[in-house]
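These are the structures, in C-alpha cells.
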Structure 1
Amino acid sequence: MEMKALARDELWEIAEVQHGFVTAQQAQERGVSKQALQMLVQRGTLVRAAHGVYRFPQYPVGQHDQEMLAVLWTRVPEAALSHETALGAYDVCDILPDRIHVTVAKRRRFRRSGGERYVVHYEDLDPGQIGWWDEIPTVTAATAIAQCIAYGTPTYLLRQALERGHVKGYLKTAERDALQQELEARHGQ
C-alpha cells in the first residue's frame, strides 16, 4: 500500500531550493489543495510572506531571502533578478540599488500589492540570458550590464562592472568589448 506524502513534506521539497518559500501555484501543482494550504497557515507551519507566497518559519533566514521573494512575488515562471540588482548580486560593481529589479516577459501585465520594493521590467529574455545566483534565477552579468546601459545606471558603475565582470570570468573579452562600445555610444547621444 503506497502512502501519500504529507502536504507539508511535498511543499518542504520545493522550499528547500527557494530559501524556504513556496507559492500557492506550486502547492496546487503538487496536489496540495487550497484548504490544506490554509490549514498549514493556521497551524503556523507556513506563514504568508506575500499574496500567494508562503514561507516555512523554521527554515533558516538567509541573506538573500528578499531577492527570492521578489522573484516568487511575480508568480511567473520566467521571472529573474535583473538590472542593478543582478550587478549587485554578482558583486561586479559598487552598486547599492534601493529596490529589487525583476524582469518578466513583455506579455505579462499585473498589478499586485506588495511590490513597492520592486521595479518590474518587461523584456523577453532568451534562456541563455538567465543563470542562477544563490539558487535564484538571475540574468547573466552581460545581460544585466546591457540592461543597465539602457536603464541609465551611472557610467562609472558600468565601467567597474565591465572590468570586474571580465576579471571574475562573468564576461568574455568579446562581450566586454561590445558592451564597452555600447556604453560609450550612450554618451554620444
Structure 2
Amino acid sequence: MESRAGTKVWREYNAAQAGRPVRSLCLDAMALAGPGGGRQAVDLGCGAGKETLAMLDGGWRVHAVDSLPDTRKRLLRIVPADADGRLSIEVRAFQDLRTLPTADLIFAGYSLPFIHPDRFGTFWAVVLAALGSRGVLAVNLFGHRDSWADIPEWNFHTEAQARRLFAGLELSKFEVYDADGQSFRGPKHWHIYDVIARKP
C-alpha cells in the first residue's frame, strides 16, 4: 500500500494531467492494433483516465488498473454513458496482481518504472502472459541515465536490458529520449524508452 504522502503526490499529478492530450504512444499502439470492435484492452496505471477514455471511444473493452483509492470514482466521472459494460476497474498495486485479462492491447504509460525492482520481473511475466496472439504492448520504461535512477524503489534499465524484455515479440517502435526537460515536480534529466511491440 502506498504511503499517504505518496498517494497525495499521485492525486496531485492526476489532477494536473486532466487537460493534457492522449499520449501519442497510446494512439500509435491503437493504430497498430486496429479497430477495437469490442476487443479487450488493459490500461496499467490508468491515472487521470485519458487513455482509458480514448480506448473506450475506439470501441475497446477496457480493464483499467491503478492503486489509488479514488480510481473508480475518478474514472466513472469521465466515461461516456455508452461505455456501460465495457469498462472494468481494478484498484490494486501492480505487485499484488497475479493475473490480467487476456488482451489484444496493453498500455502502460509512465507506470511500470515505479514498480520495485525486486517485483518487476514477476509483474512483467504477468503482462506478457496476458498478451493475446497478435496483441500489441505499448510501454514507457526509464533508462539508467535518468535523474531518478538513484531511487532504489523504482526500476531502471540499460538499452540492452530494455530490449531483452521484448525478446520473442516484434518491435514496432523503440525510441530513446535522453535529454533535459520538465517533470511534474520540476526540471530533470529524462532517459526514457518508448516501446511498442506485437506478439507474433
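We did not get these values from a lab; they are worked out from the coordinates using the rules stated. These numbers come from a predicted model, not from an experiment. Cβ atoms are built from the backbone, for glycine too; each structure is taken alone.
Out of 1, 2, which one gives 11.0 for mean count of other Cβ atoms within 10 Å over residues 57-64 as computed from the coordinates?
Values: 1: 11.0; 2: 21.8.
Going through each structure in turn, the value belongs to 1.
Compare volume of the Cα convex hull per residue in Å³ across structures 1, 2 and report the one with the greatest value.
Structure 1 comes out on top.
For which of the structures 1, 2 does the calculation of helix-only ellipticity at 222 nm (-39500 (n - 2.57) for each DSSP H run of 4 or more, over all residues; to 500) return -12500? List each step's numbers first, then the result.
On the way: 1: -12500; 2: -9000.
Clearly, the read-out refers to 1.
For mean count of other Cβ atoms within 10 Å over residues 25-32, the calculated result is 15.9, so let me know which of 1, 2 that is.
Values: 1: 15.9; 2: 19.1.
Checking each candidate, the match is 1.
Among the shown structures 1, 2, from which was the value 11.2, 32 of Rg and Dmax of the Cα atoms in Å, for residues 89-144 alone calculated? The partial results should precede the final answer.
Values: 1: 12.2, 33; 2: 11.2, 32.
Matching structure: 2.
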